[in-house]
1. Quick one: FRET efficiency 1/(1 + (r/R0)^6) of positions 53 and 173 (r between Cβ atoms, R0 = 41 Å, to 0.05) came out at 0.10 when computed from one of I, II, so which one is it?
2. If you work out mean count of other Cβ atoms within 10 Å over residues 45-52 for I, II, which one comes out largest?
3. For the read-out Kirkwood radius over Cα pairs in Å, a value of 22.7 was computed from one structure; give its label from I, II.
4. Given a value of 10.4 for mean count of other Cβ atoms within 10 Å over residues 37-44, point me to the structure among I, II it was derived from.
5. Given that helix-only ellipticity at 222 nm (-39500 (n - 2.57) for each DSSP H run of 4 or more, over all residues; to 500), derived from a single structure, equals -11500, which label among I, II identifies that structure?
Structure I
Amino acid sequence: MNECESQTTMAAPPRESGDPGPSPIWHFLLRHPGAARLGVVILLLLTWEIAARWVIDPLFISPPSRVFTSLGTVLRTNGVPAALRLTFFELAVAFAISVVIGAVVGLAIGLQPFARRTFMPIVLLVYGLPQITILPLFILFFGIGAASKIAFGVTHGIFPIVVTIVAGVQNLKPILLTSARSMGASRWQLLRWVIFPHMIPSFFAGMRLGMSGVLLGVLLAELYVSTAGIGYFTTMFTQAFDPTKLFGLIAMLAAMAIALNEIVRRAEIRFSRWR
């Protein structure tokens with residue numbers, strides 16, 4: 001079979017007569033995925049609005065139109081601005097500590113086969129434990145201030161980073177390390193030019209998972225024992241049956257998470273340029 005016949009064989013079969021093919025709307029969505037995301041968000045908001053106004057008791061849920069118009073009122077509530085600053089500070093510190101410790105531990109375990117076989121099962125075992133059961137120990141050790149929330153957030157954020165880094169390092173080809181060592185590369189040069197570029201996707205995926213874990217840990221600690229922070233006001237608005245302020249506070253919390261995720265995304269784009 002010559003080259004021309006091979007290309008004819010590999011070509012896609014022609015569409016049957018009368019088949020209009022993909023619609024223009026589908027082509028538009030393929031070229032503009034952001035429009036599809038925006039459509040999903042609008043659909044969810046419309047469903048929420050209809051359900052809150054005509055289906056669900058307004059004592060338990062508030063429509064998004066009322067929530068967004070009440071954001072100013074929530075911000076003017078006594079103590080809420082300070083709570084937002086405190087929670088953002090706790091999230092940022094806990095996330096930074098989780099990334100540093102998770103990267104160091106993940107590399108230490110992932111780069112050594114003996115350490116990976118010995119300690120990785122222990123990491124997975126601890127990761128699977130319901131950490132909310134040991135929250136009282138954190139309160140006893142660190143008190144009811146910001147330290148306990150940061151520590152509890154770190155315990156939630158560190159394990160996803162360790163697991164993803166170990167998985168990413170395992171995909172590194174040994175020949176690359178051997179070649180770099182044969183050319184006299186130092187440990188820092190190995191990490192900078194060989195290991196880190198190949199673990200960028202898994203590292204930043206772990207950072208996103210770790211950020212979600214940190215957010216969960218900090219809020220859980222604030223919900224259970226706190227006199228400040230978003231978790232404290234969430235409990236207060238819930239007990240007061242004020243869903244409008246409650247969902248407004250949740251919207252602000254979501255904005256924090258989006259901001260942190262955008263920072264991670266931009267860092268990933270920046271470091272992927274020389275990968």
Structure II
Amino acid sequence: MTDAPSGRALVQCCAVGKTFPARPAPVVALDDVDLTVDDGEFVTIVGASGCGKSTLLRAIGGLESFDRGRILVDGVPVRGPGPDRAMVFQNYSLYPWLTVLQNIRFTRQLAAHTSGRTTASVEAAMGRSDALLQLMGLAHVAHAHPGQLSGGMQQRVAIARALQGRPRILLMDEPFGALDAQTREVMHDLILHVSGLERSTVIFVTHDVEEAIYLGRRVVLMAPRPGRIDSVHEVPLPALRDQSMKQSPEFLALRRDILDRIRATAGMKTDLELLQKLSRTAAAP
């Protein structure tokens with residue numbers, strides 16, 4: 001069973017803002033974003049396209065600059081990437097010339113992990129990569145190359161590689177977006193199991209509201225133009241999840257509320273009303 005969050009803030013976004021220069025007018029990707037994520041918490045972020053979900057995630061990871069505000073990890077300002085944060089992308093980002101095992105071990109070759117390295121630490125890293133192979137169900141393909149694997153298996157490799165360095169925070173940007181529905185369900189249960197064992201703090205961006213509710217303890221809903229946090233929804237499900245919960249009244253009610261709010265913040269209702277008016281006009285004699 002997944003441990004409960006500690007109640008201690010690990011990630012703090014304080015009035016974060018980001019503007020991209022563009023014509024005819026600059027694009028405000030993030031506007032005055034405040035968000036706190038506790039140590040050990042699994043938070044999901046949803047919202048219409050252009051609401052700044054991925055920009056915020058990348059800023060927390062140190063991969064994207066921001067113009068205003070502060071982002072703190074364990075009280076320390078974020079000024080770039082660090083070994084305490086690992087990123088998992090939708091497109092797997094594996095090295096095709098390396099085997100599965102070599103891809104997982106690749107992070108141990110980076111400068112952030114080689115300072116003060118000893119024989120004992122190298123052996124420990126080797127043992128961890130072997131343990132991750134078992135945990136992610138990859139032992140039988142350890143010496144295969146990414147091109148020989150399905151999409152779901154490739155994403156397992158990407159997650160194992162992200163976990164190899166024992167990051168405190170796992171940042172996931174639509175990691176299951178390219179997978180079929182059945183594989184996605186398997187990956188949902190896998191990431192909940194793995195994050196619970198690793199006691200990881202997870203911030204997970206997705207377009208899929210059902211996915212966001214099933215995985216998260218809280219669902220953060222962002223709105224576009226400008227990108228901002230519209231609302232935060234507590235998930236009324238126990239920490240130990242199973243797929244049957246997706247049919248519960250609580251799950252379905254929350255899904256409906258979040259979808260309605262996404263449509264409202266994105267102006268979809270207004271667009272539909274306009275289309276209906278145009279249809280009625282076109283049909284008039």
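FYI, it's all coordinate maths here, none of it is from the lab. Values in this document were obtained by computation on a predicted structure and should not be read as measured data. Cβ atoms are built from the backbone, for glycine too; each structure is taken alone.
1. Numbers: I: 0.10; II: 1.00.
The read-out comes from structure I.
2. Working: I: 14.4; II: 21.8.
Answer by largest value of mean count of other Cβ atoms within 10 Å over residues 45-52: II.
3. Working: I: 22.7; II: 20.3.
Of the structures listed, the value fits I.
4. Values: I: 10.4; II: 21.8.
This figure was derived from I.
5. On the way: I: -25000; II: -11500.
Considering all the candidates, the number was obtained from II.
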